[in-house]
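Structures follow.
Read the figures in this text as sums done on the coordinates, not as results from a lab. Please read all numbers here as calculations on a predicted model, not as lab measurements. Cβ atoms are built from the backbone, for glycine too; each structure is taken alone.
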Structure 1
Amino acid sequence: MTTQVAVTAVAEERVGSFAQRVQSIRKSLHEVVIGQESVIDLLLVCSLTGSHALLVGVPGLAKTLMVKALASAFSWKFSRIQFTPDLMPSDITGYELLGRDEATGAPRMTFRPGPVFCNLLLADEINRATPRTQSALLEAMAEQHVTVGGRTYPLEEPFLVVATQNPIEQEGTYPLPEAQLDRFMMEIDIDYPSPQQEEEIVLKTAGATPPLPAAAFDRATFIELRDLVWAVPVPSSVAAYAVKVCGASRPGDTRAPTFIKEYVQWGAGPRGSQNLVRAAKARALLEGRTAPTLDDVVQVAPPILRHRLIVNHRAVGDGVTADHVVRRLLQEVHA
């Protein structure tokens with residue numbers, strides 16, 4: 001009994017230290033980005049679980065600044081790629097160049113790494129690139145390595161992709177394949193700031209550009225924090241609820257409510273259940289708790305599920321979106 005109490009005390013101490021460190025990052029991010037509290041928290045959840053995120057919002061909502069500030073706070077190597085229709089796979093992965101061996105002088109192929117060799121990659125307007133280019137990025141997102149000239153090059157840990165999309169401009173774009181969308185833990189919608197926040201933004205940026213936050217800790221410390229998130233135990237009730245929610249989103253499943261069968265063509269797969277649990281664990285630690293609860297799953301479900309549900313033509317005709325489906329799903333599915 002004494003040993004169990006000691007272990008619990010150590011766990012609580014580690015969680016308290018974790019929460020304190022993350023709170024310092026959260027504070028430094030808010031000094032650069034005005035408002036967007038929920039967006040920043042969701043980005044932190046993705047970061048602390050080593051997961052990719054998709055930011056969706058109109059231009060001018062500080063999406064790029066938010067990602068650059070995140071990289072600066074974690075002391076990560078940051079790269080930004082502006083996706084365009086003429087972007088080639090080698091513009092992401094790098095390329096081989098004919099050179100000479102320094103020792104022998106014989107000709108040889110030398111690999112020049114591309115911008116994907118970083119810790120945090122900002123894929124700006126990701127849906128503007130062709131499927132061929134998307135496939136190169138998908139390999140990096142899914143496998144943590146790239147293949148060039150028949151050779152495989154691993155990416156340094158951590159490696160995260162934060163991509164942006166403009167929801168109102170679809171001309172000259174290529175819809176992301178479902179396999180790639182599924183690799184993003186969250187689709188995070190960014191809304192306009194409030195009038196008070198917008199006034200503060202205008203006053204704060206009327207002069208010099210605010211500096212990015214100083215690094216809170218190094219890469220090794222971040223990996224330690226990420227490993228702590230992964231090591232958090234999950235109550236069986238929380239895991240069962242995550243599986244039940246995703247199962248109920250599939251129209252062919254016996255657990256699916258009637259409205260799912262009416263409006264959904266494809267539901268969330270097992271990766272949705274996995275991400276619900278991982279994000280719930282990170283959210284619990286962010287709030288200084290040692291274990292996730294059912295409410296943590298409910299809070300992270302909308303950004304995790306909205307891009308994993310494909311509504312059918314009837315839903316489109318009735319004006320029912322994936323967000324509507326997720327909200328109703330959470331109301332009707334109980335633990």
Structure 2
Amino acid sequence: MEQRRLGKSGIFVSNLCCGTMTFGSQNTEAEAFAIMDRAYDAGIDFFDTAEIYPVPPDPKWVNRTEEIVGKWLKTKPRDAIIIATKIVGPSQGWFTAPIRSGKSIHDRHNIVRAVEGSLRRLQTDYIDLYQTHWAEHGAPYEETMAALTDLKDQGLVRIVGSSNENAWGTMKAEAVSAAHGFTRYETIQNNYSIVNRRFEDALAEICRREQISLLPFSPLGGGVCTGKYQDGAFPEGARFSNYMAAGPRQQAMVGRFVNEKSLHTVAELKVLADELNVPLAALCVAWSQQNDFVASTIFGATSLDQLEEILPAHDLKISDEMMTKIDEITGKYLYPLG
């Protein structure tokens with residue numbers, strides 16, 4: 001498994017990262033252990049979680065994912081694993097769960113309490129990568145970055161990053177850190193996939209210039225890039241099938257991912273995957289790794305079969321000719337996820 005640096009830090013991680021957001025909701029603890037064991041055996045040393053997980057957020061299982069990851073972490077050499085987790089932030093109501101009495105402000109008090117909780121659930125004395133989960137643009141970045149710096153100085157976190165941040169927030173955080181000598185965001189974890197290339201508009205250039213590593217999540221467009229939603233299908237147990245059976249907030253998200261443009265894109269990409277004789281999922285994950293601003297691509301798997309379709313991506317190199325074909329396809333359906 002290829003190792004890549006996170007930002008300017010001294011931390012290197014596998015170019016594939018095992019996401020865990022379904023552990024405790026769609027996946028039992030035993031299933032989660034099996035998936036993480038297989039990923040680890042395949043050479044993956046990078047695992048991403050969050051205090052709000054699993055999703056969709058629900059008071060009955062909030063924090064459960066970190067607890068599962070923590071139990072699994074005790075079965076492996078701690079220094080052999082890079083663990084990333086996050087403090088919840090505002091997101092237009094998407095993250096609504098009883099965390100710190102419903103407050104999610106990225107001030108010193110809440111950041112310290114969040115780290116304490118994550119360390120307890122993960123059963124570890126340090127977090128490798130600690131991320132602010134959705135931007136808190138109304139909070140003072142000076143206090144946020146100062147608090148994160150203190151945690152780093154105490155050895156509780158090694159490096160910090162952001163998630164679901166925009167171009168303004170990324171540069172604001174960089175300016176504050178530079179002006180005050182605070183720690184900086186080494187990474188940014190945002191939605192980026194072969195069917196949603198919006199990150200390239202501005203953030204990709206920022207990553208290149210400022211040496212910030214993108215950790216793309218949802219490289220399969222929420223599972224759309226596996227082809228399982230083609231022809232109007234909503235397979236039982238699939239993420240968006242579950243969302244359709246959930247409340248209005250989750251139902252509203254489905255159309256952002258499963259729509260005419262994204263399905264047309266996937267149909268054409270499937271032809272290219274067949275030419276290469278690789279799973280469509282592996283092609284889409286490998287594509288994200290061809291971009292110079294990407295460090296490790298975060299995938300989610302709810303079964304060992306899904307994981308096996310993704311693993312070939314770690315050493316799959318896509319030719320310039322094939323990349324041009326992909327650009328032509330995605331260019332016809334610009335931002336299919338809206």
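Quick notes on this structure:
- Value 0.05, calculated as FRET efficiency 1/(1 + (r/R0)^6) of positions 202 and 258 (r between Cβ atoms, R0 = 30 Å, to 0.05), assigned to which of 1, 2: 1
- For 3.1 (distance in nm of label points 7 Å out along Cα→Cβ at positions 42 and 162, calculated) the corresponding structure among 1, 2: 2
- For the structures shown (1, 2), Kirkwood radius over Cα pairs in Å is largest in 1.
- Entry that produces -12500 once helix-only ellipticity at 222 nm (-39500 (n - 2.57) for each DSSP H run of 4 or more, over all residues; to 500) is calculated, selected from 1, 2: 2
- With respect to distance in nm of label points 7 Å out along Cα→Cβ at positions 90 and 322, the largest value across structures 1, 2 is given by 2.
- In this comparison of 1, 2, the computed figure 1.6 for distance in nm of label points 7 Å out along Cα→Cβ at positions 34 and 242 is attributed to 2.
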